[in-house]
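Each structure below appears as structure tokens.
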Structure I
Amino acid sequence: MKKALKIIVTIIIAAAVLALGISAYVTRSVSDDIAGVDTGNGISADEAEACRSIDPQCILVLGCAVWEDNEPSPMLKDRLDTAIALYKAGIAPKLLLSGDNSIVEYSEPDCMLQYTLAQGVPPGDIFLDYAGFSTYESVYRSHAVFKADRMIVVTQKYHLFRALKACEALGIEASGVASSQRKYGGRYYREAREVLARNKDLFKGIVKAKPTYLGDEIPIDGDGTVTHLN
């Protein structure tokens, strides 16, 4: 029993070390592609110019929790505010709002759309992806469905690493802009979960795993209102 227990413990430790090593590799490999800092001060002129240098077709905003009153959670609000500021600064001509709408009663894209419209963004410049069920699937669909080859990805910094690594794996030229404007609850849970998520998404990128849904192509250089279902 002692020998078996020792083997099990050794396997668990080895798996944990491997997972942490892969997570560290993902963060190091794309860290130079992230602009902005976690202070709410936005991005510098040099960082803005670096974002423009890839001639992005759109700004991809990754969805997250929506409150019961259909208001964006603080994390989602900060992502949207950052993306809207970049759009209004002329960094990219379109917004691609991608999130979960797997059940009728819950729609991240619709919440994101209403918030963005209220900030004065023209509806034709807003594209919605209702099947962005995960970070990897949002990135995959941005290329396969919306035909984006170059884009800015907006989310909190801890989340940007695997999003940008997915872009790299799927042949998308991308820069990330961190939208961390404040301290958020649940930090340690999110960071622990992110270690596993980086491992999972790295593997998905290697095998080019397909998303849950694909569908007809909707080029991002067209009119975004064709994607507004509600």
Structure II
Amino acid sequence: MLEKLPIARWGWKDLNLFGWPLIAAILACFLIGGPWRWLAVIPFIILLWLVSFFRDPPRRIPNDSEAIVAPADGTIVDITPLPQYDFIGRPSVRIGIFLSIFNVHINRAPTPGRVLEMHYHPGEFLNALRPESADRNEFMWIGFEHTEYPATRFAVRQISGMLARRIVCALEIGQTVPRGEKFGMIKLGSRTELVLPADAVDIAVQVGDKIRAGADVVARWK
């Protein structure tokens, strides 16, 4: 029954770990009574935020073979040309997405792909809005090839933030995922990057746009 609730499957452990003490604190405030009842508002608000953070709302995945959907909810903070990207093997473009603590934090596959490489890099926990966080923070990098066009590669990077302390990635090398498939999440504020071959796509977003993972198109294959 619990599995049917719109909560990320990677969040149940955290909800049990932190949720029950918060519920106990709320009940304790009411049992003590008097002015303590008003203090119950604090753990109640924290509990509501915790449940909201791990929410997993349904998404309508575009039925468009050329569509490349957002790998994360959040705000587009940079669209950066890269003269060369070794994994892709040619000039590329990086789309950076900032996730606040109020965004859905589930990551989704931007386009049908097969996992070729995965690399975990330990690092710092700088504010994900700072440009240097992309290079210095802890991250999980995943390199894909398009399932229909094996010569076309792309990459997704899950980057921790100042508060994010755990990156979850359920993928394995050799695994194939369809467009919009959930593959992991970053717990608390963070950043997700999508790297695409520059000459193979038309970018459909601009800096400042608000996007939803799996539902909103960020680029299209030419």
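Just so it is clear, none of the values below were taken in a lab; they were calculated from the coordinates. None of these values were measured; they are calculated from a predicted model. Cβ atoms are built from the backbone, for glycine too; each structure is taken alone.
Some points to look at:
- For helix-only ellipticity at 222 nm (-39500 (n - 2.57) for each DSSP H run of 4 or more, over all residues; to 500) computed as -15500, the structure of I, II it came from: I
- Each of structures I, II was scored by percent of Cα pairs over 24 Å apart, for residues 94-181 alone; the highest score is held by II.
- Identity of the structure behind 3.8 (criterion: distance in nm of label points 7 Å out along Cα→Cβ at positions 118 and 206, calculated), options I, II: II
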